[in-house]
Structure formats: C-alpha cells, structure tokens
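The next part holds the structures, each set out as structure tokens.
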Structure P
C-alpha cells in the first residue's frame, strides 16, 4: 500500500510502498477514507515532539472496516468508523475515571510508536516502520486497536467525519468537558485553525454570549463568525490581552482557550483571563517550552489554569454525541474542510496548514 513516511525530522514526507501486516487479536484493518492534517503531526516533522522513526504520521481519520482480528466485537467488515487516536484498555486507573486518553496500558506504547504488544504492523523493505498514535492514517490502509474505532451512521460523509477524530472532539470537548462553559459567559479563543474553530463552535453550543476569536490570519478571522465568534482580534496588530479586557468591562474573559501550542500564546491566554476565571491550554506545544507564572500574583488572581488533552474526550461517549449534533444541524463539519488533496500532495497539505489560509486540509482517499 502507499503511505507517507517520515524518515527523519526536518525532511519532507515520502510517499512509498509500505507493507502492512494483518490485524492481530483485538485489532482492526480498515481502508482509510480521509485523514485531516493537524499541527500535532507537524510537531513530529519539526522534531518538536520526539518520536521513533521512520514513522507513518496521521491521527485524525475515518475509514471503512475491512477485516477484524480475533475477539473484536465493536465493529465488523463494512462498518464506517471514525478513529480515536487514544486507544484505551477500559480497565486501568485512568480509564475507570473517564480519562481514556491517559490510559496507563496504552500511553507508553503510543509514544514508542508501537501497538499494544510493543510491535508494529508496518514495514518498509523488511525494516520496521513506527505507528503514530496507534493509527498512522497517512496511508491507504491502517491496522488499529479495536478501541480506536467508533462506528458512525452510513449517512454521515466520511470526509467530514474524519475531523471528529481530533479537531472537533478536542475543541468541543475542551469547552463542554473541561471548562463546562456556562450560558452567558465570555470566551476568548487564541488560534482559530481546526481545533480553535471547534472551540468557537463549542462555546456557541454552550450559550456563551461573547466569543472573541484571536488569530493573525485574515482568512481565519473572516470565517470565525460563521462558527460562533462575536468579535475578532488580530494579535499582530495589537496586544490581545488589553483588547480582550476592553471587550469585557476591563476584567478579562471568563474563559480563555489556547489552541496553538505556543508558550508565548499560552501566557497571553492566562493573562487575558479574569480573576477567578479559567485558562484552558488545548494546543500540544513542544516539550522543550515552559511557562512562567508569578507565584504571588497567580495565587491572588484565583485563576484556574487547566490542560485539556483530547478535550477530556471519552470517544465511545462523546463522538456519537458529536455525530448527532452534526445530523441535527448544530455542528458544522464540512465547512471546516477547505481543501482536499491526494496523498501524493501531503507536504503541500502541511504548507496549507502553516499558511493560515485554510481551516483544515483533508487527505482524501475515498470520500
């Protein structure tokens, strides 16, 4: 099969013929329909996120089940599915507390680039190729853990459904699961790509009365209103912190979300949050970057600073809910996809993302 392989950081991905082993017990073989291009994949390309290589990236996807391994009961051949990049055992400490993305059984394997048993199903000329987030969806097919597969109704377009696997679940989940934004609240969102725009949608669903979109891209600021933003700010034109305070009676927003993964912007989001409010850090930043918080002023402010890894999403619970919101016309999915490219244009798809001119580019195999 064809797959986009990253051989070393700061080099282009290469589309090559890669071998894929059959699914083992508890695993599923699927034909990838579509895969979104996300900044988390780009962190592997730049080396900001250390990861074993060579690796097939891609973690936001949909597909159709082709074959199942022994013991699989959740899906069967022919089922359309959206994929979660957080496989979970369902039995460990964190799974028992509704945090499957922190699964103690799977989390180490994810960052080692393997599946559950410590091995891979991918190879190139006989040499091992690593998985990314147990999925590796920049490929025509994938072998994934059963727990990554969430069945979807056949009337839901597979291209649109792919974005639920990361951007939408993360963004909407950060609002509804982590922040639990109340009706009438003020919300600021720093970074309005795929995840940030999903946060805008989540804030609108929660009934926030003021939703401020902060992004340097004119294209993204222009589109923000269609997803719920009531105001937009250009951080390249003026410091967004006093601007947000000016829009919120001098206090700061009730909730500020950072959806880029940059320490400098995280700092701005925290400073733009009112006393007693919550700053939610959603973007996955480079592990080398740090935040600095003044101990005294931070304590006196009563602010809450919280992470929102995968939007605290429980895929089996939350993804079907998101699908229903889409079917009811309350959640936009197709509108997030502003460009489609074949696998051979994978590097150009990352250029799209970095340009700020599109919300999401989709690698489309069969949509």
Structure Q
C-alpha cells in the first residue's frame, strides 16, 4: 500500500474548532498551546481521519474523554460538534503527499425512519434479527461519509438503540498501522508482549534496550516471560527479571511509546502529553529515542505537550539529528483558532534565547 503522509487538515465544527486550517506538518510534529486551545482535539481530529469509514471511532474519542456510557436517550455524539450544534456536520479535509487528500463528514441523526434497514457489520457478524419499531423510534445515529480524491463517497454509520450499538457500511482504515496513545495508561500486557515479539523477530530488541537505558541506566536485558499464565515483558535492572512495569513509570512510558512506533510502520502515531512520566533530566534522551524510532520505522508522529523542558529538549534533539521536525502552537481567541508553525531560524532563536514557544 502506498505510504500516506498527512501535510495538513482543515477542520470545521469539531469540538473547540469552529474553523481551523492546520498546515505545514512534517515527520515529527510537536503541538503546544494554552489549556483548552485544542491540542488533544487536534489529535482526535487526526485520529478520526485515520479510519474515516469506521463509525465507531466518533464514539471511541468520547470514551477516551471519560464519556463511557452510550445511550440513545442521553447521547454523547453532540459533544463532537462545536457548541454541541448538530445542524451542520463536522467536516475534515485532509491533505497528503502529492495533494491526494480526502474528506470526511460526520452527521448526527436524532431520529431514524421505521423502515430503516437492519444494520449489518462488515467486520464480523452482528445480530441479524429485525429491529423492533420501538427500538428504531428510540435510536440515534452517527453517520460518516468518506470521500477519496479519486473516487465516489463511502457512507457508514453507527446506530445507538436500546439494544446497544450496531453499525453498517464497509470499514477500512485509510492509514493502517496507526495508534493513539492517551495521556495515561498502557495497552494490555498481552498487546505489549505481541509488539515486543514483533520487534524481536526484526532483531531490534538490542536497539530498544539501548534506548530504554537512557531512562534506566542499570537495565541489563529484557525478555518475554510468563507471569500468572500471561506473556509479558520482563526486564533485569540488577535484581533479576521482573515485569517491566515495576521499573517505574518513565521507562514503562518510553517502552510503550517505542513499541507503538515500531507497530506503526508506515503509519501515524498520535501521542497526547508526550512528556507525561518523564523527569526533566531524561527528556532529551526520551526525545532522541522517539526521533530514532520514528525515522527507523518510517512513522509520522503528532505529539502534544505543556512542558517547557520537553519542548526545549525537542529543539535540541532535532537540531542535532537529521529528523524533519516541526513545532506548532495552537492559538485560540474567541471563536477563532489558528495553528502557527515555527520556521527553522525561529526554532534556533528560541533555543538560544529561551523564547517562549509553548
């Protein structure tokens, strides 16, 4: 499959963004800005555009915000819309290398006709029983329309009824092998073990271990081991093999990020509050590790931060290493939000003078 690299996105009517035109993206993108300027929202917009035919993703981004209950009577879908005004759709226009972009629109349907066809599931079979009229009457839906630059539109939708969530339409990730890393938490230990195993097959575990030593200098080796009948990553930092998570949040967070980048070969990694769990003294090494894996695995990275120390560390790393790095700042004034991208000479000046770029 052809490599897809996002160079820009135009967002309308999504969360805090009434109208945002964001351009100038490179391989590694660090996004700064004040609280509630839209940093996480920009990652969510990109996330939705990674799988624009998957109608479950709009529900997923709300779950990531803690809105875990999905109900037709108290739907969370309107929270996707600017000021919860659902009259106009949410729209995204994505620009990629070669100007071969695509668009996505999201609509909220507060009522469905009684004769609406039974939702099907192209990923795996769902319930094929006819839906009762009272179920349809209490249903709401989120409808996605994906339009590639060179073909017809592809509609899909998720229907939320008293019976649960079902969906119809053919789902396909436009940019596969991509991942969204939240502020806190890690994937299941099984998922981490699977990613580690894939790295081992590529004989890249020694590189992985070397980068982890930037956080934990006493690390001797890592391996997969069985703990309570479950495969998980273990590490030896001088006291024998123990689960990697016991070595502390910093090394666990870096392992989480690096394995996600390795798993996102030719894809996109979205990392919210990338500085989380890292002490200021190791931020330079953490960024260096991220840069190395992004290059090695041909992965595009979008990360957000509040940290001045982490931003300064990023400027130093990408001045020293041959990585296409871009620093962007979201600025929100009233209804207007803009993304300012720093030029290379501005980054050099910021690093030299301590100019505020967050």
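Rule-based calculations on the coordinates, nothing more; no lab input. Computed from a prediction, not measured in an experiment: that's the story for all the values here. Cβ atoms are built from the backbone, for glycine too; each structure is taken alone.
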Going by volume of the Cα convex hull per residue in Å³, for residues 22-157 alone, which of structures P, Q comes out largest? Q
As an exercise: FRET efficiency 1/(1 + (r/R0)^6) of positions 30 and 294 (r between Cβ atoms, R0 = 30 Å, to 0.05), calculated from one structure in P, Q, equals 1.00. Which structure is it? Q
One of P, Q was used to compute Rg/Rh (Cα atoms, Kirkwood Rh), and the answer was 0.97. Which one was it? P
If distance in nm of label points 7 Å out along Cα→Cβ at positions 62 and 262 is calculated from each of P, Q, which structure is the one that comes out at 3.7? Q
Computing relative contact order in percent (Cα under 8 Å, 6 or more apart) for each of P, Q, which one ends up highest? Q
For 1.00 (FRET efficiency 1/(1 + (r/R0)^6) of positions 14 and 270 (r between Cβ atoms, R0 = 35 Å, to 0.05), calculated) the corresponding structure among P, Q: Q
Looking just at distance in nm of label points 7 Å out along Cα→Cβ at positions 94 and 318, which of the labels P, Q belongs to the structure with the highest value? Q
Out of P, Q, which one gives 0.30 for FRET efficiency 1/(1 + (r/R0)^6) of positions 150 and 190 (r between Cβ atoms, R0 = 25 Å, to 0.05) as computed from the coordinates? P
